[in-house]
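Readers should treat all values here as calculations from the given coordinates under stated rules, not as data from a laboratory. Fair warning: this is a prediction, and the values are worked out from it, not measured in the lab. Cβ atoms are built from the backbone, for glycine too; each structure is taken alone.
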Structure P
Amino acid sequence: MNNEEMILDRLHRLEQEIAPVTDSAKSIRELKEDLAPRVNEAVKALIVELADVEADFQLEDLLFFIKKAMRNVRNLTFTLDQLKNLIDFILIAEPLFKSTVPQIIFYLDDLEQKGVFNLFTSAVDMLKKIAGTYTAEDMDEVGDGLVKLLGIVKKLTTPEALNFLDNAAEVPSKIDLSQAQSVGPFGMLWAGGDREIKDGLGVLLELTRGLAVLKG
């Protein structure tokens, strides 16, 4: 092999080695040509969008934000950790929510069907009417009266009081007013011999003695 053939052989090998680089450069150039219009459009859109905030944006504000973020790296890290914990909790509780929410909806629907919400609305309307009719001072007086009334009701819940009221409630069922007749003095003397009349008068006297507490 003479010198010319050796040179040609080397040139041929160099050409083969350079071919991939040439192809890559060609591909990069074609990619650049394809991307150039898109980049220009993106830059123009960015300029338009930034023009909206140009009046409100100050470089000092950006620097202050960066400094603030650097000073609160620990807080930001803590916040991200808590956010991760929250996400983990949501993922864990999601099956529970899926089973509980329908039950809550069913329960609320049952309350609505029974008229509980309508009753609540009526109660709110009643409170509005009371507020429009009575002043705060009147409501304070009503509250004081209710406290005293509750004290009276508490006294009526004692066994003795309940037994008395229970017996008194039976009186109307044992009286036939259609048989009532006019009674004069002699009739009262004659009725005094009736045992039930005597027992009734005894009860009346005990009640009269108990009414003495009203004098105080």
Structure Q
Amino acid sequence: MLYLVPSPIGNLQDISFRALDTLKKVDLILAEDTRTSLKLLNHYQIIKPLTPYHQHNEHKVLRHLVDQLLQGKIMALLTDAGTPGVSDPAFLLVRECIQVNIRVECLPGATAFVPALLNSGLPMNRFCFEGFLPLKKGRQSLLKNLAAEQRTMVFYESPLRLVRTLQEFILYFGADRKCSVSRELTKLYEENIRGTLREVADHFIEKGVKGEIVLVVEGIG
């Protein structure tokens, strides 16, 4: 059996009792970064074998993990922050498990885009989650298509690329489109900056950018 276990996006107290109980009972924990996962496990005094599972090795280790699951191993997939599969590895393993009738169970829990959307002040009854934009191939075509999107749009972005992305959004969506940038959600220095794309871009050009970023942009309406 495979459990998908959401991990806190910042505050370690945001993990559920059920997630902790699951991590205590599995045979093996698949960790996006074992060092990061160890901080969480050590905090709750959970001692379990860890093995790396991330975007750079998921194809290579897939067959071996599935074979172990077929032999009766119980595993938990734990990413660095948030829910496995939401802009993090999980899809390949889940798909393979389903194909060979291995039970998969996903626990509810933290994911960064939900609190960012809720406190953005933008319509949340209909939205689309775009994750990280392509760095090169297909980026311009996607932005052209999203310029006509009527729903609120949610993106993840690196602090190193946020200003560039905001400037591109100004080019494709218009400078007056409303947006919200949430930074370091659930952490001590959480910050939510709201305004037009131009206002928010100017803010981060002046102040600089640090931390994990969720960017929410209103649809064309």
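Numbers at a glance
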| quantity | calculated |
| --- | --- |
| Which entry (P, Q) yields the derived value -10500 for helix-only ellipticity at 222 nm (-39500 (n - 2.57) for each DSSP H run of 4 or more, over all residues; to 500) | Q |
| For 11.7 (distance in nm of label points 7 Å out along Cα→Cβ at positions 59 and 195, calculated) the corresponding structure among P, Q | P |
| Identity of the structure behind 77 (criterion: percent of Cα pairs over 30 Å apart, calculated), options P, Q | P |
| Answer label among P, Q for the case where distance in nm of label points 7 Å out along Cα→Cβ at positions 171 and 203, calculated from the coordinates, equals 2.3 | Q |
| Answer label among P, Q for the case where FRET efficiency 1/(1 + (r/R0)^6) of positions 123 and 163 (r between Cβ atoms, R0 = 35 Å, to 0.05), calculated from the coordinates, equals 0.85 | Q |
| When distance in nm of label points 7 Å out along Cα→Cβ at positions 27 and 139 is computed for each of P, Q, the largest belongs to | P |
| Structure with the greatest value (metric FRET efficiency 1/(1 + (r/R0)^6) of positions 51 and 83 (r between Cβ atoms, R0 = 35 Å, to 0.05), set P, Q) | Q |
| Top of P, Q by distance in nm of label points 7 Å out along Cα→Cβ at positions 35 and 107, largest first | P |
